[in-house]
1. From 1, 2, which structure was FRET efficiency 1/(1 + (r/R0)^6) of positions 46 and 110 (r between Cβ atoms, R0 = 35 Å, to 0.05) = 1.00 calculated on?
2. To which of 1, 2 does the computed value 38, 17, 15 (Cα extents along the principal axes in Å, for residues 62-101 alone) belong?
3. For relative contact order in percent (Cα under 8 Å, 6 or more apart), the calculated result is 13, so let me know which of 1, 2 that is.
4. One of 1, 2 was used to compute semi-axes √(5λ) of the Cα gyration tensor in Å, and the result was 35, 18, 13. Which label is that?
5. For the read-out helix-only ellipticity at 222 nm (-39500 (n - 2.57) for each DSSP H run of 4 or more, over all residues; to 500), a value of -27500 was computed from one structure; give its label from 1, 2.
6. For FRET efficiency 1/(1 + (r/R0)^6) of positions 86 and 142 (r between Cβ atoms, R0 = 30 Å, to 0.05), which of 1, 2 scores largest?
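Here, each number is a calculation from the coordinates, and none is a lab measurement. Note that the structure is a prediction, hence the values are computed from the model and not measured. Cβ atoms are built from the backbone, for glycine too; each structure is taken alone.
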Structure 1
Amino acid sequence: MNNTLDSEQEIEAARALKEKQRNNEDGNEKENNKESLREQVMKARSKSGLEKNISKNEDELIKKASAQILNFLWGLVASVAGFIFGFLGLNLLAFFKAININLFGLVNKIKFRLADKAGLFLLDLLVVAIIIVVLGMFILIFDIIKNPASHIKQAWQLMKNAW
């Protein structure tokens, strides 16, 4: 067990002891409530040990919560009804994390795994490809509607050359 204090904790304990001694000299504090330096050091150590345990438990909780959030969003992406919401949720989380917007104090705590990053990249590529194909089909349809005679003539020529 490590019996040393951080320099900040030692300074704080020394200040508190001096303050108590000053109060004692002024008669503001009763004699029986005095704490020795050893007792103060032990309290500071137990407090710092508790803080370390709390931060360790908090890190574990954050990892579990971020995994659950990401799994939920990927589950939405996998479903037909929630694809758009899951896709937007994942991309918004990645965007907020990239530009350091800490929404409700949660975004910076979410940890993207490598699989999440790769999956999101591939999903974005797939969505961009689908959008390009759909736009191309709309352009082709509107061109056929605008000038149907030339397309019918081309189709007729292709059929004649095939036979």
Structure 2
Amino acid sequence: MLRTVGFILILFYSFSASAHEYFFSFAEIEVDEMNHKLEITLSATTHDVEMTLLSSGTSEKLSGNENDSLFLLKMQELICKGLIVGINSVTCQLELEGFEVQLNGITHFYLSGTFTDEAHSLMLRYDFLMDHFPQQQNKATVIKGAVKRTLEFLPSRKEIAVKISEF
């Protein structure tokens, strides 16, 4: 009897320890007007990204695939569906430069993009992982020079437009 109760407690703990109720990803987007570049770091829970990959038919893990060019293209496609950046109503093509899987269960993805004209307005659509996790909430911190502005994205508000002059 004691073994059965102990087994049930361990089983319950293992399920509750691996599940989490809320899902987040964070992006830091630096707008470099002088060089017409975007530098982006997107951070998300490794497990959540891998679950999303699994649901799309890719059973590969993030760890160990950091230098696999085909895997990088899959990840770039997934990320660019969930993070769209527009400068002056022109969508920037983002390129995944690489990623790092951290021991704490977070993966950092490094992206870059370019734009041609002086940046007057910024449009962000940031619904990364929201299709797979309905509770997903994302935050983006936009940096222009010494000024930072944090924007919150929810399933009910996936897109935000701001004027660069507000920074």
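1. On the way: 1: 0.60; 2: 1.00.
Source structure for this number: 2.
2. 2
3. The value was obtained from structure 1.
4. Values: 1: 72, 15, 12; 2: 35, 18, 13.
So the calculation was done on 2.
5. This value belongs to structure 1.
6. Details: 1: 0.40; 2: 1.00.
With respect to FRET efficiency 1/(1 + (r/R0)^6) of positions 86 and 142 (r between Cβ atoms, R0 = 30 Å, to 0.05), the highest-scoring structure among 1, 2 is 2.
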